[in-house]
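Each in structure tokens, the structures are laid out below.
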Structure 1
Amino acid sequence: MENSNSIWYVTIILSAVAGFCDTVTFVAAGSIFSAHVTGNFIVFAYQIINGTNPRAWIKLLSFPFFVAAVITGGQIGSEPGKRYRLLFIEGVLLLVSGIFALFVKFYSFAEWGIHLTAMMTVFAMGLQNAFGKLYAKETYGPTTMMTGNVTQASLDLGSLLFSSFKNIASAESIKKQGITITGFLTGCLIGALLAKNFGLYVLIAPGLLLVICYLSTARQAGSNLQ
């Protein structure tokens, strides 16, 4: 990940991880959004009004967890040379979340185990959000929420259409936004499928992916210095 020419690589991985985690917790942890946490306001309001979930208030717990994660990420990621350490910690936390979820399922723990897994995932996504804000140029756009990316892609599409497809900058921007949006959507689809069939412990997959990517690129960077 330390290669500055691999922005597309970092973008698609982080987008896919966010889409995956967001969908997994929504499907397997009582409709909790872990990446796009403001969506929990809507779910909370809906469940309160309809009385469909007596534990709807748990959705609101995602906010202090998210805020704490962003504050923590801000401190960890403050050293530019160690910016990807933030993503490594995120990967480890997702691994721990998935393994914990496996124990919850195997030992039939109470419902609190599922909620705790979801909150750990929220914390991991908070670290990724912090990374996106601190190092915006490391990706093509926000990787945890797609509304801004779709908006930018739509503006670029309009510029491209009204310039008779001569606006090269808009065409290039659409390409970049497409990578982000496609990565997120792919993560959502895979996450939904796996969460439905296996449950929360599939969070091991994105955690493992981030850790492997970090270790492999760190090793490569070390080899290049020798």
Structure 2
Amino acid sequence: MHAIDLITQDIPPLRPKDDVGRALDWMEEFKVGHLPVVDNGRLVGMVKDQDLIDRNDPHGSVASVMEQVEIPFIRNGQHIYEVMKLFSERGLTVLPVVDEMGQYVGAITEHEALKRLTEVTNIHEPGSIVVLEMNVIDYSLEQLARIVEGNGAKVLSVHSHALPDTSRVEITLKINREDISDILQSFERYEIQVNSTYQGSRFHDDMRERYEELMKFINL
């Protein structure tokens, strides 16, 4: 699952000339603390609610308070775990998505990303994530599980995603161990391509806490 699959159509981007009052109204309406600022199809900044409130001028322009340096964004083809990593590291509620040419294509909300994350992995179980890529004809879950179990671990969950316009598939495995260096070496021996890994309890603990907060919010 990739960033392009997580985009919500409910979050409109602001324009630099929009006023602060409109930005605050939209944040209240969509229950977010950040909004992207787009000009002529390109991401030019981000605004957050506290900066708008501190501005104390509902008729002032968004351009006067938007963040322009190190604007957080994600490419449309990046994995959902890269999305969640940015949400976690930057404390965002909304993440802009751009294409390969740098054009703005939409935004992802933290709530939507966390809900979709449950489709990929068992968020409540500790362990590691490994993202593999291979030809569809070579894909065998039995073989992958055998490699993992041969190193004394278990596959907790699996999610496969056909890569558009190719004959290849991306497989996301949740493994019940934090240190999977031996498993990665085994994949290498079998010439199985490893695209990325996410190891360690700190990241998973943060995602679990965010997920539990989301569930509390939904049940209110």
Comparing 1, 2 on mean projected area of the Cα convex hull in nm², the highest sits with 1
Among the shown structures 1, 2, from which was the value 4.2 of distance in nm of label points 7 Å out along Cα→Cβ at positions 20 and 100 calculated?
-> 2
To which of 1, 2 does the computed value -25500 (helix-only ellipticity at 222 nm (-39500 (n - 2.57) for each DSSP H run of 4 or more, over all residues; to 500)) belong?
-> 1
FRET efficiency 1/(1 + (r/R0)^6) of positions 44 and 180 (r between Cβ atoms, R0 = 41 Å, to 0.05), calculated, reads 0.90; among 1, 2 the input was structure 1
Highest-scoring structure on relative contact order in percent (Cα under 8 Å, 6 or more apart) (candidates 1, 2) is 1
For distance in nm of label points 7 Å out along Cα→Cβ at positions 28 and 132, the calculated result is 2.2, so let me know which of 1, 2 that is.
-> 1
Which entry (1, 2) yields the derived value 62, 32, 14 for Cα extents along the principal axes in Å, for residues 76-171 alone = 1
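So if we calculate mean count of other Cβ atoms within 10 Å over residues 140-147 for every structure here (1, 2), which label has the highest result?
If we compare mean count of other Cβ atoms within 10 Å over residues 140-147 over 1, 2, the biggest value is for 1.
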Structures 1, 2 compared on mean count of other Cβ atoms within 10 Å over residues 12-19: the greatest is 1
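Here, each number is a calculation from the coordinates, and none is a lab measurement. Keep in mind that what you see is a predicted model, and the values were worked out from it rather than measured. Cβ atoms are built from the backbone, for glycine too; each structure is taken alone.
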